[in-house]
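Colleague: These are the structures, in structure tokens.
Here, each number is a calculation from the coordinates, and none is a lab measurement. Remember, predicted model here, so these are calculated numbers, not experimental data. Cβ atoms are built from the backbone, for glycine too; each structure is taken alone.
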Structure P
Amino acid sequence: MLRLGTRGSPLALVQAGLVRDALIAAHGWTREMVEVVPIRTTGDRVQDRPLAEIGGKALWTKELDRALLAREIDLAVHSMKDVETIRPDDIVIAATLPRADVRDRLVGAESLEALPPGARIGTSSPRRAAQVRAIRPDLCPVTFRGNVDTRLAKLAAGEVEATLLAAAGLERLGRQDVGVPVSIAEMLPAPAQGAVGIECRAADERTSAVLAAIDHLPTHACVLAERALLAALVADCHSPVAALARIEGGILTIDAALYAADGSAHVAAQESGAPTDPAVARVLAAKLLALAPPPIRALFGG
């Protein structure tokens, strides 16, 4: 039996189910051969403050990491956009499922342009807040945390006029009718958005081999490239960065943008190369930082 660790939120449990079902299909197993083990994380417990103020993305992963390294679970399932860039040496991203819709969805209005002047928009993402302000400087981002239903309830209660949610999460929850998609041209997504990743212990060759059967190689390569860009930028939870990689004709291309926190400035660039070439992310990071004015560079490695 494989013990599959996951956060306990509705979306996390759905994603864990997708991984379990993929393993069952790939190996001809029965459901009893994969046990889903919910683990409550600090990020789930603390909902009244932005993650960047209380420890960053590690609040989603540290309890799962501890359980994995303590051999209480054999693998851990994550939304890859929520996984910190630098991971423990003894944990590896062994597989990713095929990437879902990478876009954001706007809930509460037909478009950002349709919102009234000074409208409040709920988000705890520095990227989304900066992008919204870049498009509509008059809009007011408001800290908004919690699972999908919690955020929609806050919206319905009038705490904000609109919010932004990941399309992939809504679709996995069967809520694809909620909100309207925002084009990638208008709002480039967060690095690794829409991707579900599975980690295991680096020394666990048996589990790595089992997971290789469900690894979607194009998604894995794109996610690693986007995460390599974050590492090259020395980005953290306070850094408003958007990035999306794609592979076409055997060539990987990354589009990325960096923002000032208030959206008053941004820079964008693109770089292409072999899907496994680590230089692609490094060259792109150097391009972006060279273009960036001081208020943006201060949020990254410059």
Structure Q
Amino acid sequence: MTSSPQIRLGTRRSPLAMVQAEETRARLCAAHGWAKSEVELVPVVASGDKVQDRPLAEIGGKALWTRELDAWLVEGRIDAAVHSMKDVETLRPAELVIGAVLPRADKRDVLLGAESIAALPDGATVGTSAPRRAAQLLHARPDCKVVSLRGNVATRISKLEAGEVDATFLAAAGLERLGQSGTGKLLALDEWLPAPAQAAIGIECRIDDARVRDLLAGIDHAASRTEIEAERALLAALGGSCHSPVAVLCHVEGEWLAMTAALFSPDGRETVRAAIHFSAGEDGPARLAADLLARAAPSIQAVFAGPE
């Protein structure tokens, strides 16, 4: 008779999500001296994986990545859920908590189809369904045409190779985790800012499950959690949604955090950018959000609701 696993990890079924769940399992086993069988992976088909022909903003936003996993957690069918933190809404169910954030990977975006943004052909058709990427691109290259492009990494690469678009973007962290580092051209962080919480894996559990919270604490990476919490605090203070083109980069510098953020109008014509240094626990993200919104053009303010 086989024994029950120590923990059941829920995950989406996409190849990248499964790789992230495997990394989480490996870290749990290493931290607690378990055999691989002690961590059961429980795949769930997310709503966002079922509908691939429309942008997320049109069909329910980020909740499409978390809805099923949230329900399974609350019902006790799984003990924890593995998420790409950039896909997790800032307002979460009160009964759930982020129990761990794994060490953050490369925060940069990758451009596929050209050597650089400047090298894109005149009038290039670029595929992306991310408002941040679309607006940031159009700000730099207003001659380009943006078309919706969704799907997992392999799907988007295949559409590029089939000539459906001239170029597209992917997250460097996802390519790295899939063993495809070296694909495309890395975009420098001083020129192209990432999404809030990009490249971070978070593991969520029930807030009243002390046993699982203790287990997850053993794999929590403090610096990565600090960065992610700050970036999510900025997003919450802005009132940003899946429609809001916002880019942010935060990193820990000793006892301080350095944060740079930019807001865009959806068409990329207008932008506002600012930076701040603050210590952990301070209201730096809220102050930065207030500064950005105060200086933003009406076309930018229209897609941010302000503090939640």
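Colleague: If you rank structures P, Q by distance in nm of label points 7 Å out along Cα→Cβ at positions 23 and 159, which sits at the top with the largest value? Mind dumping the intermediate values first?
Modeller: Numbers: P: 3.5; Q: 2.4.
Once distance in nm of label points 7 Å out along Cα→Cβ at positions 23 and 159 is tallied for P, Q, the winner is P.
Colleague: Using FRET efficiency 1/(1 + (r/R0)^6) of positions 207 and 263 (r between Cβ atoms, R0 = 35 Å, to 0.05) for the comparison, can you identify which of P, Q gives the largest number? Intermediate results must be reported in sequence, preceding the final value.
Modeller: Working: P: 0.25; Q: 0.65.
Top value of FRET efficiency 1/(1 + (r/R0)^6) of positions 207 and 263 (r between Cβ atoms, R0 = 35 Å, to 0.05) goes to structure Q.
Colleague: Among the shown structures P, Q, from which was the value 17.7 of Kirkwood radius over Cα pairs in Å, for residues 31-198 alone calculated? Before the final figure, lay out the partial values.
Modeller: Working: P: 17.2; Q: 17.7.
Checking each candidate, the match is Q.
Colleague: Can you say which of P, Q returns 4.7 when distance in nm of label points 7 Å out along Cα→Cβ at positions 151 and 287 is computed?
Modeller: Q
Colleague: When distance in nm of label points 7 Å out along Cα→Cβ at positions 15 and 255 is computed for each of P, Q, which one produces 4.7? Provide the component values of the computation, followed by the final result.
Modeller: Working: P: 2.4; Q: 4.7.
Derived from the structure labelled Q.
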